[in-house]
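Student: What follows are several structures.
Every number in this text was worked out from the coordinates using simple rules, so none of it is lab data. None of these values were measured; they are calculated from a predicted model. Cβ atoms are built from the backbone, for glycine too; each structure is taken alone.
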Structure I
Amino acid sequence: MERRQVFDLPPVKVKVTEHQLIERECGCGHRTRGAAPEGADAPVQYGPRIAAVIIYLYIGQFLSKKRTAQALAELFGIPLSPGTVAAITARAAGRLGGFLERVRGNVAASDVAGFDETGFRVAGRLHWVHCARTGKYTLLMVHPCRGRKAMEAMGILPSFAGVAVHDAWAPYDTYSSPEHQLCCAHALRELQAVTDSAPAGQWCWAAQAADALTGMQAPASDAIAAGRDTADPAALAAQMHSYRSAVLLGARQTAARSGTLMKKHHALARRLSDRQDDYLRFTADWRIPADNDLASHCTSWGRCAVSGLAWWSWCLGARIVACASDISGAAGGSVGVAAA
């Protein structure tokens, strides 16, 4: 026996349910009318399934309001305007109750969280997308400021007592309650710029520091994969010695700080030396990632939404967007978004 299966969808047709609210008058003159069921608040409205499709296409798939309306019209024969798409999404966001506060609380109470910020323009003015994320929860906020004022408004770092993973942006260091893991990926990009500016064929302290920083991640990854609590101490010690020697030599070579570029390179070498513990914290605690790339991906996700949704949160009058899912792409899961 041979079987051949064809998977298809049944014809989709919009169903209209009419609720008639009958009104009667008593002999005493009092009039009584039946109550409308929940969800039938106006003479005409779209039901929860249509609203769910609209929100999924608009928020989950980054379609514009116009294309979302067009998709509903072409797929299901439902005529609606872009304004209706925005109104339905805003109503859905308004019904989420304490979801944003729950996400904020869960991120603030986590052992490790990544933080990032990136700029873009709103109505011609510079604004910033701020991100705080764990493996499960992501909080994004739009704010006209980049520094501590925005971080206070987001409400995570003031009460956060775990390990904060971030780049070397100074306002993060004004919070003393958390421990800090500085992003190695950012440091590697800075070291690469120093290496690129060095004369060809000449030894460069930045290249050695970058190799050591990368080399330290391998023993940590191997230990995690093998289920060990610690990395190979000899391999780790050798890389740390190479790293330390390189940044000290770099600080010495650039101590004259003659010129803008040398001042910048000196500042980098000093930071890598003075904050060695914060750069290498990942080598002793497997919960901590070596870089902040996942949080950076989340702010990039927010910037992608600018072109796809004309900045979804701003159009909704929103300033904070929360997700009970990983939107960085690392986990490969679905995305659930709430705005307020």
Structure II
Amino acid sequence: MIASNQTDFMTYVRAGHFVLMDGAMGTELEGRGVPLEGTGWSAVALRDCGEAIREVHEDYIEAGAKLHIVNSFALARHVLEPLGLGHEFEHFNREVVNLFNAAVTRKGVNREELWAAGSLSTFAANADRSLLPSGDALVSNYRDQAQILFDAGVDLFALEMLFDVEVSLAMLTAVEGFRLPVILGFTCDWGENDSVTTAKGMGGPVTPLEEVLSKVVNAAESKDVIFSIMHTEADVTDAALEMLYRYWDGPVAIYPNSGQFIDLRMQFDSVCSVEEFQQSVNRWIDAGVQIIGGCCGIGPSHIQGINYKPHAKL
């Protein structure tokens, strides 16, 4: 929602309104036959199949989503350079916003009725977070990406697949000068004895979620932020949400994944049904979650199936 007041999104959310998000981009492209590479996930799709990305945005607009995450998830400099695409860094990040805006135009929707979030993620080549840069280099890479997305017209930032304190705070530092709202999205797993940890198998440390939240919430509490559980199975999301509420009393977003990955390929026959997804959504709405959408495996039919009253207050 482009407006002179960049806090319009936070004003809307703080007034208690529900916001419907979009769902997955990468797995939705995969399901439509667009080839994805493990080293760069959906970055190569942008180079070769921009029209398909625009069409996915169109389908989420048709499904009623008001908050859309542009396809910048795998467009950090440290992702593109190993692919030989470092020279496309600025162009690609501008182009994903242009593709969203083109989808809005083609659907005949007023851009001011929607919000676009620029994704900055912990994704690294082959989904191995141990390959992320460190220190000032990491902050600089994210700040440069955020600047391009900001200049292209995003309304907020979504920091995605967070898994530890150090990287979470580095990403928050990178975007804090832009004065846009920020979604902090944590990816979670079951730990021992039904505990909740940050996600396994990402190449980064597995840490008790409670330990991460306690420190990141303390650093973020004075900012325009929304805490989120994302790219997490529904049952783990339930437990993670309960834990989040112990530390955070501000707005919350949920956008889970569904389905099993094998060799970075989604097994679509393992994705939940629209009805199963709706059951989970009902629990989260009852728990006071104001912003709900989907991540990997969750497509336009799932988003369209969310039963809520537009402009409803929770």
Structure III
Amino acid sequence: MKRLMITGPRQAEFAEAEMPVCAPDGVVVRAQVTAVSAGTEVRVYRAVAVDDEGRFMHETVPFELPVENGYSMVGEVVEVGAEVGELAVGERVFAPVAHKEFAAVAAADVIPLPETIPSEEAAMLSILEVAHQGLRQGEPPPGGNVAIVGQGVIGLSALAYAVALGMRTAVVDTDATRLRIAREMGALLAVNPEDGSVAARGVDLFEDGADVTCEASSNWAGIHTAMEVTRIDGTVVIVARHTEKPDFNPIGHPFLGKRLRLVTTYAFPSETHRWSKRRSFALTLDLLARRQLPIAPMLTHEFSWHELPEVYRRLDDNRLGLIAGTCRLMEI
């Protein structure tokens, strides 16, 4: 079988690999659609570590090349382990694995998919949950005011949840296409920070600023804007990964006087938490199945699987305009 590998900085290629062995408590899945995460996958393509010392590729994953890339697959179960009773051969499932033709996955990590959810939307599940957890950890009140800085795939995903959960929403981005898509997805206000005072326009909409602001821009200018548009005693949730240093004082004037709560978010809380991984995915599947999570407008691109190395090159050069994309498995 083939799998996509990052072999060095800005070097992506398909490599042969042994067929995976099915564990007694696992399944083997044949890929049909995989999702491209423009943020994380391009960072790995560039071989940029998450820490200053260059020791980690991801939060707890050592920095080693070559490495697989991607984490979102929809496919068909082709083999079931002897200890697995709840999954069957031929079942369509989501699996949090890299771009590859076949994957051995623990049955506990596989999510059966309702027929009503298109594979392209189902492939976004892991990406959607990054935004879902970020919004949850900000603890917006019912009917609260939510601002989202950065309208890439994570920012637009956060917008989709905020709209679905009845929040009043404002978004910020410098890209006109992303702002248009945000309006289509239900944003009450979609503004470019280069067109004037974002904070003033947010106050006009929200009276005194956002209760919760999700920062999903991956740059410190976005954090600065998020802190500006959030009300006194509000919460700023840092959803994006940041590998650079700030060029402003985040605890200086006027931010210290606003008594802001800054929250970083990563992974899921424990299984006893109300919004554990299992419960969060269950809600997302229900919203998608009932067509209550309006993510279709942000799915801007579809590729053939063999195009992935070129997709990375174009994303790295900012030549693609991709927000969220999926790849259909085809012969390579």
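Student: When mean projected area of the Cα convex hull in nm², for residues 23-182 alone is calculated, the result is 11.7; to which of the structures I, II, III does this value belong?
Tutor: Matching structure: III.
Student: Once distance in nm of label points 7 Å out along Cα→Cβ at positions 55 and 143 is calculated for all of I, II, III, which comes out largest? Please list the in-between numbers first.
Tutor: Numbers: I: 2.7; II: 4.1; III: 5.0.
For this comparison of distance in nm of label points 7 Å out along Cα→Cβ at positions 55 and 143, the top structure is III.
Student: Which structure, out of I, II, III, was volume of the Cα convex hull per residue in Å³ derived from, given a value of 118?
Tutor: On the way: I: 269; II: 118; III: 136.
This figure was derived from II.
Student: Using distance in nm of label points 7 Å out along Cα→Cβ at positions 159 and 263, single out the structure from I, II, III with the greatest value.
Tutor: Numbers: I: 4.2; II: 3.5; III: 2.2.
Largest calculated value belongs to I.
Student: 7.4 is what came out when mean count of other Cβ atoms within 10 Å over residues 15-22 was calculated for one structure; which of I, II, III is it?
Tutor: Numbers: I: 7.4; II: 19.2; III: 12.5.
The correct label is I.
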